[in-house]
Structures are given as C-alpha cells and as structure tokens.
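Derivation of every value follows stated rules applied to the coordinates shown; laboratory data play no part. Fair warning: this is a prediction, and the values are worked out from it, not measured in the lab. Cβ atoms are built from the backbone, for glycine too; each structure is taken alone.
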Structure P
Amino acid sequence: MRSPHPTLRLLTLLLVSMMTIMASATISPALPRLRLAFEGVPGIDLWVRLVVSLPALFTAMGAPLAGVLIDRFGRKRLLVAAVVLYGFAGTLPGLLSSLPLILVCRALLGLSVGGVMTTATALIADYYAGPERGMVLGRQAAFMGVGGLVFLLGGGLLADIHWRAPFAVYLYAFLLLPLILLFVSEPEAKRGTAGGGQGSVPLPWSTLWLVYALALVGMMIFYLIPVQLPFLLRRLGVGSSALAGLAVGVSTVVGSVVSLRYARVRQLLGYRGIMAVLFACMALGYVIVGMSDTYAAVVGGLAVSGLGQGLLTPNMATWAGEVAPEAARGRVMGLLTTSLFLGQFVSPILAQPLIGAVGLGGAFLAAGGLLSALAGAFGALAWHARAKALSNPSP
C-alpha cells in the first residue's frame, strides 16, 4: 500500500528509530551522579551500569515475540502500543527514589524498545527493496547516530542539573504518536509461518546465524563506549557530564555520516568486506582510547571507531532483510534486534571482571585486539570470495 505522504512516512520511521538509541544513551552521562545518589548499596558499580544495559536484556527478550506478533497481526498497532509504553516507562524513573523500581521501569522500557526497533526495521524492509532499502537503512542508522549525539548532549546537560532530569527526555515518545497515527500505513505483506511444518516458510539459517552472531559481538564491544567511557573520563580528570556526553556522541555522529554512504560502500565491498573494514576502524579507535591520557585523544579515538560503527547496524539489517522471506520478515528482524540488544546487555557483565584485572584502559585495548582479529578474518574471507569470483566469472 502506498502512503499518500511517502516523505512524511519515511521521516516518521526515521524519527521513531532514534528512540532505540536514546533508550540507553540518554542516561549514560548521568551514571556517575546516579552512583553517588545510591552510594552504599552493595554492588552499586554493577547495578548502576545495569540502569543503562538492563533495557537491552528485555529488548532482546521481547523482540522475537514482537516479530511473531507483527507477522501475524500487522505492524502499526504494535508500534503504537510500544511507543506509549516507552513514554511512560522512560520518564517514570525520574520520579522514583528506589533503585529496584527504577530497574523495573528500565526493564519495561526495554520491552517497548523491542517492539519499536523490530517494527520500524520491518516496515522499512516492507516499504523498500533493492538498493533503495540499503539507502534507507543507512539513513536510519544516520538518524540514530544524530539522535545519539543530541540526546547524549541533552542528557549530559540535564545530568549536570540533577541525575533525575535526563529521564524527562523520554517524553519525546509522546510527540511522535500523532505522526505514527497519521503517516504510517499498514503494508500489504504476505503472512506465513517461519520454521518447520507444512506450509512453512524456510529460512536461510546458515546466513542468519552468522549475521546474528556478528551483530551480538559487534554491539557487545561497541557498548563499552556508552557504559564505561564516562568512568574512564572521570579517571582522566574530566568531571563534566556534558563533556562525557559529547565524547560518547562523537562516535555516533561520525557513524551517522558514514551510514549515509552505506549503500555505495556495500556496492564496492559487499557484506564481508564491510565487516573487515568496520572491525578494523573500531580496532584502531579502541586502541587509541585505551592508550589515551587526555580528553582530546579519547575523542580522536572515538571518531576513528565511529567510522566503523556507522556501518554495523545497516550492514546487519540489510544482510538479514535481503535473505529473509517476506512472510517471515518480522521474525527475522526480531531475532536481529535480539542479537543487537543482547550484546548491549552482556557488555558490562563481561567487561566488569576484565576491568578489574586490567583496568578501563586495558579493557579497551583488549577489545581492540579482538576487533583486529575479526578484521583480519573477514578481510581474508572477502579477499578469497573476490579471487574466486575473478577466477570463475559469470558467463
């Protein structure tokens, strides 16, 4: 079904996509002040970091269910419900004084993000095809990057006032509701059942599991930045939450510029070649951050890593969307959302013992080493595939 307002429809979906990155990023600059507010709580270092990462666990849990529901019942109704839940669950912690209740609200926020992210990405895959789909998914990642910078800066400025203030930013969800109701139409899509059984839609699991694994690992490493960087900057003597938000936002805004060129990059390099390039850029950036002893050097490292981070999400979404049957697209995108956000959740859990052993800078250096290995592996795969194609040209 063609929308009578295709430009406004696209703009609405891009603005909705910004909600996914602001879900956690908005609060990141406030973490040190939030920790001070709950000083004395056993295990406070991990609990405060979970305020950022807990939504990701529940996004990972809720996204597959969201994918099943939108394949069966349609996209728009679930999107509206998820946006409403997002607004309430996001703002309520600013009124609470109980850390357990704050974490409950963050969990509900995560469930809403699972519905928002899965539905928005599925709608883009429904509305657009071929090179246009890659271009739009690149724009989606760019908007998420710009939103990350805006909301990180806003969250940092508000956190300098009080740790509760950044939660007001989640009222953004209610501003989008009229746009969704007016400009998002239910696409005409074939319904089906993915999996086994008669009449089921077969899925290319070998490719999908690779995509999901790369999304999980890539996001797990990326999330060292919003969760751990504010604490690294504190150790370097940078106490301003606004400066912390600006530093974290640098990687996202650089990534947003790169994302706009994603469709062209994919034509040149292909999916595996892009993985090699993005892992290499992230590796170099993380090594720079890990070795830095000044704020300017950290920001420079984040800018380099952003060159790779901007390609990660559109590459995963385009790769999965290309191989997904139309009738199972919601479920495929739901599992991709699960992979991305599960990586966010496990990041601080796996990083904490590593930080205890080698320090914050050492953790970034270790991540840089892993990223270098991945870059080398995918560089070899891309080179082998290109050499094979040249030696066996199509007739």
Structure Q
Amino acid sequence: MNKALLAGMVMAVISSQAEAKTWVLTDADTGTDQGNWQINSKALKLTGTPFSLEQKVLHGGKQEGSKVLTLSSADGLTIALSPTRGMDLLHVNGFGVRLGWDSPVKEVVNPAYIHLDSRNGLGWLEGFNEMMVRCGYEWTGHPVVKDGRIYSLHGKAGNTPASRVEVTVEDNAPHEIRVRGLLRETTFKKANLETWTELRYVPGADTFTLHDVVTNQGDYPQDYQIIYHSNIGTPILEKNARFIAPLKSVSPFNDYARKGLQDWSLYGAPTRDFDEMVFNLVPKADSDGKTLAAVIDSKGEKGAAIAFDTRQLPLLTLWKNTDTLKQGYVTGIEPGTNYAYPVTVEKEQGRVRQLQPGESTTFELTYTLLKDASAVRKTEQRISQIQGDEKITVNENPIARE
C-alpha cells in the first residue's frame, strides 16, 4: 500500500478518535466508581446549545445508593436515567411538557431492596415509576411458575445495576451525547446475556434515541424477550386524550379489556376502581419496516411519539391504567418482541426469540416530545400515510389465556 495513503488512513483514525471525549463513571471489572460527577459544555469549551451532565448518588430510604444521571439541554430536553435501575429513563421534560408519570413509588428504589419473587412474582412493582423501563431480556410478561421456577413480572433487566457506564460527548458540532451502560444477566447454568444500552441525544433537540445491543455470551442457544414499557401520564394523558398508530389489528388482552374494546384508543379521566386494560396490537409499517405510535392530549397540542422498526420489535402493547391520580394515572406504549402474557404462553404461541452462541441483536427506538400542535399534526399525518386505506381489524376475543 502507498505509504502516504497509509499515513493518511492512520491520521484519519486518530482524528476520528480525538473527535469525542469519554468518561467512565462505573466499571465493575476495575472497581471504578465516580460517584457524584458533573461536566458541562462551558467547561468543555464547546459552542452551540449549552448542556450539562450530572450524576448524583442518592441517600435515604430504599433509594440508598441509587444513582441518577441527568442530561440537561438549554432549549431542549432534560433526561434523567438511573444506572442502578437498568439504565432506564426516570423522566423526560422539555418545552413545558413532561414524559413520565406520577407513581405511588416516589423513590428511585435500589434493586437491593426489591425481591422480585415477592407477592407471587409481582415484586417488580415495588420499584416501578419510570418513564421507560426495559422488560426482559431473559424473559418478560406476567409472572408464572413452571417446573418449580418462578418467572417474575417483566424479568430482571430493569432491576439490574449497570456493570459499566460511559458518557461520550462529540467534540464536533452538534456535539451528540451518548450514555452507554452494560447490563449483565448471568446465572450459573441458566443465562449469559449482555446488553449494551445506549442513549443518544443532540443538545437542543426534541427527540432522543435508544440503541440497545443484546448478545448471548454463552455456549448454548438462549431465549430472550423484550418489551420497552414506555409510560405517559399528565399533562399529556387526560380525559379524551388519544392513542394513535398505524395498525393491522387490535385485540383485548383478557375478558376485562373486552369491556373497553369499543373505545380502546380513547382515554377517560382518572376513575376510581378502574382496573388496567391492555390491548394487543399488530403495527403496520412502511416499506422499510418503520412505524410509530403516539399519545396526544385532548386538544392536539402536545404528546409523545415512539418510532421503531417492526423487524426488530414486531408487536405493540397498549396499557391503559386510568385509575386515580394518587394510585397511578398512566398509559403505556410498549413496542416489543412479544406481548405481556407469561413467558410460557408466549413460547407456546411462538413469540419467544432465541440467540445462538455469540449472536447479537439490536433494538432502536426514537422518542419525540410533541411540543406543540404543529408537531402533533406532523405525527398524525405520518401515521395516516402509513395506514393508508387499510382498515384496522378489531378482534373481540383475546388471543391467549393466562
């Protein structure tokens, strides 16, 4: 190879590597733990939209030792996530709108204080307050006991502290920020899954992306499931708020949901004794496999949208929990590889996937805070475009029984 060309290639690689700064906040392999930490665009001498990143270690109650990493962007979004709780998103705020909800669980509960098998496998609920929680990856769905083994509600990822956390900021405009976390679901003789989660955000933007890569590090094939449980409450959720998405079909999760099938995409006001209603959806995608789903307020002035690839996440669950405000007034838009039935049911019906030894799979979702009526209209138009003339099939009966 020409020496000048080789030298140029080497310099290009070095230049590329120098175009970003990375900080390791946690590394279980080396015993690294930065604890309280912060950095901002001013200290980095970066121009453009100002931003800051700050990690805090929490104290008191069941949040003792939990970490919260907050990314704040002027004229953009503030995104809070917890490395202690599976790198899940606690809440997102921007433009006077919040993505998230008000759970009775107020603290960022350290998984050390949660027993997933308690309450007949419902212990997961004792920490549930996130805007987005990863349900998986070894299994997900409602709890079940099979061959003496308890498969607790929605798996372990959301209660798995990250073994490594990295923050990267691009030197070149627009200074994309990437927050990466490594989740290890390893059990002797059972599973050896590693997931690199990644949050990508450009300061000042009204969107952010999750890019996750799951790898089977074991020597045997490994089942996996994932549901991205994305939760929205007030001010977007209110009486006559609407769920919209291009769909092929909708069906009730159980007999209780059948009662709400007539107006399944419309929300009511906070209602005492309203039990959760869940609907199984099959999304319709464009020619590239891409689709989106959204919740918008009653006036069409604000909302939240999630874009995803149906080749990665072929199914969609809608969770309506319009109970009282104190009890938890919330809806969930949940792209996934499967529905929320127990893993035993999902396996019987062929919705459990498998990774071969050394094999990886990728999931990417883009969240958009719909800050005004114009943003809402664009989302509605895109959904209408994908839907086209195809009618949504409404099935009256659940596709499975627990």
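Tell me which structure, out of P, Q, gives 0.8 once distance in nm of label points 7 Å out along Cα→Cβ at positions 257 and 345 is calculated. Can you show the working numbers first?
Values: P: 3.5; Q: 0.8.
The structure behind it is Q.
As an exercise: helix-only ellipticity at 222 nm (-39500 (n - 2.57) for each DSSP H run of 4 or more, over all residues; to 500), calculated from one structure in P, Q, equals -3000. Which structure is it? Could you put the intermediate results ahead of the total?
Details: P: -28500; Q: -3000.
Corresponding structure: Q.
Using relative contact order in percent (Cα under 8 Å, 6 or more apart) as the calculated read-out, with 16 as its value, let me know the right label among P, Q.
Details: P: 26; Q: 16.
It must be structure Q, since only it matches.
Quick check: 26.4 is what I get for mean count of other Cβ atoms within 10 Å over residues 337-344, calculated from one of P, Q. Which structure matches?
On the way: P: 26.4; Q: 23.5.
Computed on structure P.
For structures P, Q, which has the highest computed value of FRET efficiency 1/(1 + (r/R0)^6) of positions 73 and 305 (r between Cβ atoms, R0 = 35 Å, to 0.05)?
On the way: P: 0.30; Q: 1.00.
For this comparison of FRET efficiency 1/(1 + (r/R0)^6) of positions 73 and 305 (r between Cβ atoms, R0 = 35 Å, to 0.05), the top structure is Q.
Quick one: semi-axes √(5λ) of the Cα gyration tensor in Å came out at 32, 27, 18 when computed from one of P, Q, so which one is it?
Details: P: 32, 27, 18; Q: 33, 26, 23.
Label of the originating structure: P.
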